[in-house]
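Pasting the structures in now, so scroll down.
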Structure 1
Amino acid sequence: MALPTLAEVERDLRTLLQEGGFYRPGEEILPLEKALGRVLAASPRATITLPPFPRAHYDGFALRAEGAAPGKVLPVAGEIAMGKEAPRPLRGDEAWSITTGGHLPPGADAVVPLEDVDILEKAIRLKKPVQKGQYVTPEGADVKAGEELLAAGRRLGPMDLSLLWAAGVREVAVYRKPKAALFLTGSEIRPPHLPLLPGTVWDSLSPSLAPWLSSWGWEVEVLGPFPEDPGALQRAMEESLSKASLGIVIGGSSRGKGDGTAEAVAALPGGEVLGHGIAIQPGRPTLWGRARGPEGKDALILGLPGHPVSALLVFFLLGFPASRHLAGEIHPWARGKVKARLAEGVQAGAYEFIARVELRCDQEGLCWAHVLKGDSAIMKSLAGSHGFLRLPPGDRREAGQEVEVELWMSFA
């Protein structure tokens, strides 16, 4: 039976998650100063209009545009201090000195920059024509009171918080932090703080995956390593998934002797292996399934290959967007992409090839994609990369050919 393509698995996983049934944490109200990185459960609304008054866009002079022709001399009535209103409305053909962000006096409808006037004794002479509304930010040009500011499902970044603070929002409804459980398998795995023994390797995956998830708002529990015993893994998964909406099993996803992830998942309450194997290189021995999670809902399970490159790549392709969906994000599969030219030719084998690439841009701004060599055991091929490109089975791309590179950094 032919393995599904990566595109088919991505499509099926999106559909599976959208159909519901998977556990998603409830909501909580947080003060804005504690909301960075959290996912909005409701759209916050502005409590004031922004700007709350017409503002000067440049340092200069506020005046009425009508009749303000080049060569005209206008008396300067005074200076509008920052944070203050003008002491009175504009009177006829006069101007007020004003700084960037200053409150235009009533009756003024334009600002003339300093460089467009000659400064006289308590007066100015206009050097250029004046248009109504020039260099003025009208009241409400940014936000209207009561307006929805950000969509529910958006993960709050620093720029979002700046808008919310300015618009008078002081607390937001967000989803509670979801929980994930990482299960290490393999008798050869040693914790990084212990010395290596003959035939063992340090765990390099949970120390990277756990903080990765944590930085995106997850609470992460790391368990194991478990020896090649499906029963021990199954018991640990059953206990942890009663509290977690995402289970990630590292290693044991192949079909060889000692690879017991599929058996452990199938033995869980409500356990079901939904897919096992993807037609990609690296990352072919990937497993995904479901089991009973918190409050009678389902938990998603992802079985990653044991090789670090394969595991991290598959997590980025499937686990990362799935985790963003479970956390409540509205566009969890969004991914940054750039166009680049291949620095050298690259050939795919019998499966779709996920080529890791390093981007180097020349002085003309043209970016070149350098394919990093190495199989799924060569970690430098991933650590030195900026993203990847997908090559269909048997496809070849020549040096200089334009390709689309998907970036590790996500934008949403």
Structure 2
Amino acid sequence: MRSSAANGAVPPRSASVDARLLVVLIASAALAPFALQVFLPALPTIQASYAASPAEVQLTFSLSTLVVAFTSLLYGPLSDRIGRRPTMLFGIAVFVVGGLLCALAPSIEVLILARIVQAGGGGVGLVLARTMLRDLYPPERAAAAIAYVTMAMVVAPTLAPTIGGFVVGQSGWRAVFWLSTAVGVLLLLAAFPVLRETRHPLAPGTTPGPLTFASDFRRLVRSRRFVAYALLIAFCYASYFAFLAAAPYVVMTLMGLAPGAYGLLFITVSGTYAVGNFLAARLTPKVGIERMILVGTVVLVAACLAILAGVLLKGATVLGIFLPMAVMSIGQGFVMPNAQARLLGLFPDRAGSASGLAMFLQMGLAALAVQVVGSIQAGSALPMALGMFLMACAAAAAVVVVRRG
């Protein structure tokens, strides 16, 4: 491992502190995905409680998703200026306040605004968890640690609807927000003594302040390798969201399976993604980041091609879609943490800005994939399969750019 003098990072004080810090960062990264999904089973009850329209209730989800994307552009540069620790603690505190407002909201309008506050605070972990790990460790070790963070980002929203459904059934919809508030409070209490400043020193002559945010982003987008890694991450992520957008229609309408069966199939996909992340954490220090990215991208493209071929030849079948999806998820588990580690290593003094801009592109492209693929219901799984394959090919093109330097 490099010395602190070489990389400008604050080294871990001890193995025990290092483990506790990793747990806190993993939990902070899971905070926003968990909160975005845990209240979904409560939407019908919320609609009835406020006598609201479906469109109004849907705003509690769609606007909070957009807020997470846009706050990614804020938290990264802010952490580069004032430090990772105060930015992270501030975001978690805002999440707690937002959750409390949600639980007490007297109207649908207040609930929508409270959800925006909650999501705006929770998004801090999506940006800074990976940034802080990259501050602390060299690329291979950072990639291994980031793999666990990305695993949490997938596992949390997978389990959240089940937890939310149970809580709503037992205690009503407001209990869901009391639960998320309690989670935020516990995380804040755990983070306060464990989090320490990891930010690299600012470049000589740099004056902290919001007016320099634009210059940070301009510096990043002028880097061909940064743009290539950011697009690789975004297209890889979007290929998964193209599946998510159409999967309910394909599985329950075209295949005629029950919602429970869909839930079980979805868990297998998330589970294999977690397996890919786990393998990446173990293999990357031995195999190397670039080779893991290449192997993962080849697996991603091959799996999406298999889904497309299956749909064209036999139509939508459980085996023809979910078996390649399981393979594809493993490939994504190889690509995502390693590409993120490489991207964050390009500008160590601006790792927060780099993480924020990359997260914005990642979530923005995913939202576009959801809107386009999800809105096309052509009586077949072809729009989904074609969208996934095109996103995978775009990711492969980004890898070509990266390898050419």
Structure 3
Amino acid sequence: MASTTITPKHIFGFRCDVKDNLQYSDDSSVVYPAGHNVVLYSPDNRTQRLIPGTLESEGITALCVSPNRRLLAVAERAEKAMITVYDLQTLKRRKVLVSTDAGSKEYVSMSFSSDNKMLVAQSGAPEWNCVLWIWEKSKVAFTVKTTNQQGAPIFCCNISPSNEIPLVSIIGQGIFKMYRLSDSALRPLNPSIGKRDPNMILSQAWIPDATAVVAGGAGGSGNAENKDRLLLGMLDGEVLLLEAHEVRASFLCDNGLPVMSIAVYSKGFVVGQDQGVVTIFEKDEKEFYRRSRSFVIENNLFRVLHMAISPNEETLVCSLENNQVYTLLLSNQEIMKTDEMNFDVLGTNNHMGTVTGLDVCVRKPLIATASSDKTVRLWNYVDRTCELMKSFNDDLYSVAIHPTGLMLLIGFADK
């Protein structure tokens, strides 16, 4: 008897606990994790291309798309931390990167260099080493321990867009470090944020040379200038602009909410905050940038963990800590009313917690799921939509759907 292979066609869901969990592979396709898979989703036709996780790994921990949008690095937790580099056109593996230099079972953050040849990867506990890969040769160029004597966790590593001498910035719990890439090592620098507490730093983003501005003096004007500039998002809603390793300017999000994520584009930058707030800053001739407007994702008072802007700069996509993903049309932001809901769901609304029950309808293309988030959802696997969502006050443990698709049985705890 011939064997039959089952191949997944579509995945409902999203994983917010993966670092940099939203990326654009082109002007319309979004890359994100779902379960132990990476999804390349095209919103226009609701189609997905899927990259399954490595069988022997324990889950995906971080994603990174290269600046030229041709490569995808997927970090996975395993006996030895591993990174797989894929071709985004063919979805074939280009390289698998494994080294004991990581000193951990996982990488928590990654960043490609502007020439797409180097990959900086920050490993996790217990060593917290930053590893610089020449990925095409599967070669570790340099390794440096980035944590402090107390072994504080590191959140993020980022390599500057400079083509000449790249800088690597590291942020963690009470940690802000910067390194310059030389021929022989990652050489530590001494960045300063003044009297501010490094514990306040939550997010970071480098400003590409093409989008950098110089503030004009009295009666002056802004001009483009090639310098490495770094934005730091702070716990109190402040955003710092660093140049030459020192604070050059600061900007306030007037609501005092933590800046969880930053996305840079040619007109300025966008910050994602707590309570579902997205704040836009635009270039300013006198003060580098100025706060333009803020929008709120209604009924989602959660942290905006990550954001990405499409290459054509028309659309912003953002992920929240409740596993929901929303889009905002940046091209229409100037005519939007800030007191209205301006965000659209990317794909479908997702479960916030573990799926505790599942059943398939016999006569209709419907799937019913129950979750630890105390909701039941009805999915249409032909239209690839969520047709129904119902919330309850008690925990749900199971669900069954009638063959007609007209009734559900839901299992609760015995009272």
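Just so it is clear, none of the values below were taken in a lab; they were calculated from the coordinates. These figures come from a predicted structure and were not determined experimentally.
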Can you say which of 1, 2, 3 returns -0.40, -0.62, -0.79 when log10 I(q)/I(0) by the Debye sum over Cα atoms at q = 0.06, 0.08, 0.10 Å⁻¹ is computed?
-> 1
Here helix-only ellipticity at 222 nm (-39500 (n - 2.57) for each DSSP H run of 4 or more, over all residues; to 500) was calculated and came to -4500; which of the structures 1, 2, 3 was it taken from?
-> 1
Taking relative contact order in percent (Cα under 8 Å, 6 or more apart) as the quantity of interest, name the structure among 1, 2, 3 where it is greatest.
-> 2
